[in-house]
Structure P
Amino acid sequence: MPSAAEPLRAGGFVLTMVTEGGQSGGPVSGLVARAAAAARAGIDLVQVREKALSDRALLAVVRDVRAALQSTSTRVLVNGRPDVALAAGAHGVQVPEEGLPVAEVRRAFPSLTLGASCHSVEAARRAAGEGADFVLLGPIFATPGKEERTLGLDVLRAAAAAVAVPVHAIGGVTPARVAALRAAGARGGAAIRPFLEGPADAIIRAFRDAEGGPPFST
């Protein structure tokens, strides 16, 4: 398993599976198995996003995920909890826009890869300036419950042009939309639903087949 300091899939489209136990038939049901299957199929990042769990339960789940992915190149991020990420030996943390200040997380947890979730160009610019390694911007496309809050490709394009760090997209990310996301400047994409709808190897193969285009310059 790579160190947190190594580049994320240089030149390629970084693919993230976001876990959410409540959408998978019960709290964290099958989460570790799904993460392991995705890692074997070549997923780049697994973001453990289990807000309903107690601190101890979350720590245990992250440790289990990390252990299951130990022999792969996949990295593990923990949503909103840099302390749990560090204690569990995960690679990094995904900081929500309304969560801990990016600058404070960077100062207190310098060894962690730091992704910042943002919902505007201004927030992306601020997070990058405070030390985020990458920005996760969204929702770009409509998702259930967020139909009226989409940012669209124009905002993605503006954010990618405004910051020096990679911008990844979230919200309605599917293989069919990868080409458009890349054209708008996204260096990666994150999703929940596609990884609940079929075998991980088939889903990830569809994403990889959809990448197309030349590698990003580094």
Structure Q
Amino acid sequence: MPRRKAPPVVNVEAVAHRYSSYDTPFWARENTEPGRWHARGDGPAQYLSLSTDGAWAELIRNEELRTEDEVTMVSVAMWAVAVNQAMIVDYSSFESAEAAGFDPEALVDEDYGRCQREGARLRKLGYGGIRAPSAALPGAINLTLFGPRMASTWDRPPLLASSLPASVIAKGAPPPGLVAHVRQIGAPHAGLVAHRATRRASAGAGDSSEDVDGG
């Protein structure tokens, strides 16, 4: 892996999504379970997706739903969240993470250890969160925000920096057909597979050029 560099940073102004069985999509206190970008004791982390399909895919994968019949039994609220957050580390592609010296395989690994350590490091450095590939739905992008958040009314300016406008936009089951595209636990990630193939092809092209130059 390359030496660690300052990670790429973006300001995120977007509508993100999260499913929730509670009356809020946010954690104001410590999450009950560790997640990809936080370990126990790290403080709250908010896990969002930049698409509704991405958010539904997280539910399907986490609950290990594999058939349309299982999916249609779900009834849960889908929230929209208006995010305007600076200092977001942009690991939204495997290439950007690798260029910053972070192992791209860790982004979608079943073992959260490397991501949790990276999350703790980035929090300590003052970053606001991370944008990264979805482990559940190749091609989708997730957004993790560090720190507590509270929901505010959608059409009113938030009174606190920790408040984000949020509203329920649907209640029910994931859309038909999505389960077939979800990367189930233990399955290869199509995006990571493509990234590896590109790297191998680039390395092979470099070797060929050296052979030609060496004559």
Structure R
Amino acid sequence: MATIPHAHEERLITPTGSPGTTMRGTLAIAFRYTLVTTILLGIVYPLVVTGLAQLTMRDKANGQLITRDGQVIGSAIIGQSFTSSKYFHGRPSVAGNGYDATSSGGSNLAQSNKALITRIDAAVADWQKQVGGQNPGQPVPIGLVTTSASGLDPDIAPADALYQVPLVAAARHLPESTVRALVESHIKGRDLGFLGEPRVNILSLNLALDAMGSSGR
């Protein structure tokens, strides 16, 4: 005679919520889920995003590379070092040996740190030595002696660029008014009129300088 289980009789309930599912079934479900998500999120999604980026914003997706004479010479979004007085200089960088994209970061030194104070004092003295003769009494802009959090800034503040005008003009034997006008023409305003600060892209400015006459990087 068949018996009817009581309402309180216990039944085997697996984590999936279905009665009687074996361990092998659970592993099969986990494997299929892993396979599907790997394909969707590890292959399909990256390909779709990459494809859309190439179609809608190829320049930005490829790093905003700048070329001259068919050679890549830099990026509009990653700074680089300039040492000649014939070029405008960017902010100091402690990313690797300077503007190393694989070692992005700042010094993380506090304002009271003696090493930071010593480095800034030395940088101020160096700028005053270089520019002091052409720009006496003008204080050194803070952007030229302090590093950024990334160490990769491609831009400087307009005041930083204008401070260097006498030095660059003298090195290139150009009128200061000509170099100053070039700087002012390369000042970019705030994004959408209110985001960020006005800035000057160093590489773009220096390339424009080269287009004006002799150079020596």
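Nothing in this text is a laboratory measurement; each read-out follows from the coordinates by a stated rule. All of these numbers come straight from a predicted model, not from anything done at the bench. Cβ atoms are built from the backbone, for glycine too; each structure is taken alone.
Key figures for this structure:
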read-out: For log10 I(q)/I(0) by the Debye sum over Cα atoms at q = 0.08, 0.17 Å⁻¹ computed as -0.31, -1.23, the structure of P, Q, R it came from; value: Q
read-out: Structure with the greatest value (metric FRET efficiency 1/(1 + (r/R0)^6) of positions 54 and 134 (r between Cβ atoms, R0 = 35 Å, to 0.05), set P, Q, R); value: Q
read-out: Answer label among P, Q, R for the case where distance in nm of label points 7 Å out along Cα→Cβ at positions 86 and 150, calculated from the coordinates, equals 3.0; value: R
